[in-house]
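Once you scroll down, you'll see the structures, which are given as structure tokens.
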Structure I
Amino acid sequence: MSARRFPPLVLFDLDGTLLDSAPDMLVTVNRMRAMRGDAPMALDALRPHVSRGARAMIAASFPALGGEVPAEMVREFLDIYAQVLGQHGAPFDGVVELLAALEAAGSRWGIVTNKPESLARQLLPGLGWDARCAILVGGDSLPERKPHPLPLLHAAGQLGVSCQDCAYVGDDRRDIEAARAAGMRSVVALWGYRLPDENPQDWGGDALSPTPQALLDWPLP
């Protein structure tokens with residue numbers, strides 16, 4: 001495989017793009033529900049909210065809150081999630097092969113996520129990615145988080161790569177907005193998490209990929 005097939009640096013969102021972490025999130029919210037005497041929530045009901053973070057998942061899990069999620073519930077969610085981190089989730093089908101192809105082509109890859117950096121970093125050893133991921137930027141690593149472009153600009157700058165030579169792959173509108181603002185090519189991960197009324201074609205991404213395997217055919221249309 002020619003190294004010219006891929007950009008020198010490909011950055012990825014984590015949850016919903018590289019990692020199907022919804023099963024871990026489901027265990028977390030169902031523990032919270034059990035402590036309040038509520039029945040378990042179904043995975044399909046939670047999955048669309050995962051990329052939007054802890055508050056969105058709590059709001060979906062407890063509709064009676066009316067979207068007003070108290071800070072103590074966010075802390076509770078994060079505490080429980082830290083206990084089950086990486087125990088139930090797994091990379092999406094095709095991700096392992098995609099990352100190997102990037103490396104074989106001489107490209108580097110990294111992660112820019114809104115997940116707290118400490119939690120994201122704890123996941124890497126179990127996935128075998130700690131020595132392979134060129135950079136990891138979390139949602140609390142910098143003063144700004146996606147959709148602000150700063151995390152993407154920081155990742156490229158730390159690795160000495162021009163933004164024009166980078167691509168960012170994510171499953172949420174905020175990912176695409178951040179990539180566009182940073183001057184990177186943006187790829188919508190259609191296999192990820194999104195609400196039923198969202199239309200990723202409206203996000204303004206440079207390309208839409210149905211599966212991780214489809215990214216092996218870079219350059220994309």
Structure II
Amino acid sequence: MTKQIYYILSFILLISTNSVAQSNNLWLRATFSVKDSLGITYDAELQYRLQTIATESIPKHPFLNSGRIWMHYSLNEKMKISLSPVAFFDHIKYKNKDELYLKSHIKEYRNSLAAEYQFIQQKRFHLYARTAIEFRFFSNKKNEFRWRNRVGIDIKITNKTILRPFYEIFHKNSNSNSLILDQMRFNLSLKHQFSKKWIAELGYIDQLNPNQLTVKLERKPNVFINIQYKL
């Protein structure tokens with residue numbers, strides 16, 4: 001196990017030194033959850049993301065708004081299936097024209113299907129893997145298929161607090177219909193259950209995107225805050 005951890009840390013260090021930093025982002029998400037008598041959990045999810053522009057240090061320019069419905073069902077103690085039949089995203093792009101930043105919008109409709117499997121379930125930690133496929137339909141650009149895979153560990157600090165490191169890699173179809181690298185994410189977050197109804201998660205995502213013009217990866221540091229309310 002020590003050797004595997006060493007290789008993972010070395011890979012992260014190698015990627016970080018071969019990347020160039022971009023804007024700092026703040027991701028905000030609110031989720032409202034309810035579970036029916038059949039064991040299906042329904043999530044209504046709202047997102048609002050902010051970014052910095054030029055030499056700014058505080059994220060204050062919105063670059064994404066979204067609303068999504070998720071349905072989750074556990075087949076057994078180890079396997080969970082998730083379906084998002086309805087999702088809407090508003091992507092906001094900025095362009096500098098004579099020091100005046102102009103905004104343009106790209107609308108996206110998305111359908112998603114995911115499966116999560118718990119490989120190891122111990123008292124203090126869970127090792128899991130998640131795979132998901134996304135069908136993305138855009139208003140003014142080519143539609144695409146995206147495949148995302150995640151591996152992570154949930155470490156139980158207390159009965160109500162969980163440390164959540166994970167690694168996720170995204171691939172999407174190119175013009176030749178072959179899959180190419182879209183992005184990678186290294187996540188570290190702390191999730192705390194304040195009561196039976198309220199859960200909050202604070203974390204950091206180091207996002208790396210390939211640049212078509214250079215061999216380096218573009219780095220996007222993201223701080224996120226997730227709030228969940230169980231009805």
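Tell me which of I, II gives -2500 when you compute helix-only ellipticity at 222 nm (-39500 (n - 2.57) for each DSSP H run of 4 or more, over all residues; to 500).
II
If you rank structures I, II by relative contact order in percent (Cα under 8 Å, 6 or more apart), which sits at the top with the largest value?
Comparing I, II by relative contact order in percent (Cα under 8 Å, 6 or more apart), the maximum is at I.
Output the label of whichever structure in I, II has the greatest value of distance in nm of label points 7 Å out along Cα→Cβ at positions 141 and 157.
Numbers: I: 1.3; II: 3.6.
Comparing I, II by distance in nm of label points 7 Å out along Cα→Cβ at positions 141 and 157, the maximum is at II.
When Cα extents along the principal axes in Å, for residues 149-204 alone is computed for each of I, II, which one produces 50, 20, 15? Walk me through the numbers before you get to the answer.
Details: I: 38, 16, 16; II: 50, 20, 15.
Source structure: II.
Each reported figure results from applying straightforward, stated rules to the coordinates on display, with no laboratory input. Computed from a predicted structure; not experimentally measured. Cβ atoms are built from the backbone, for glycine too; each structure is taken alone.
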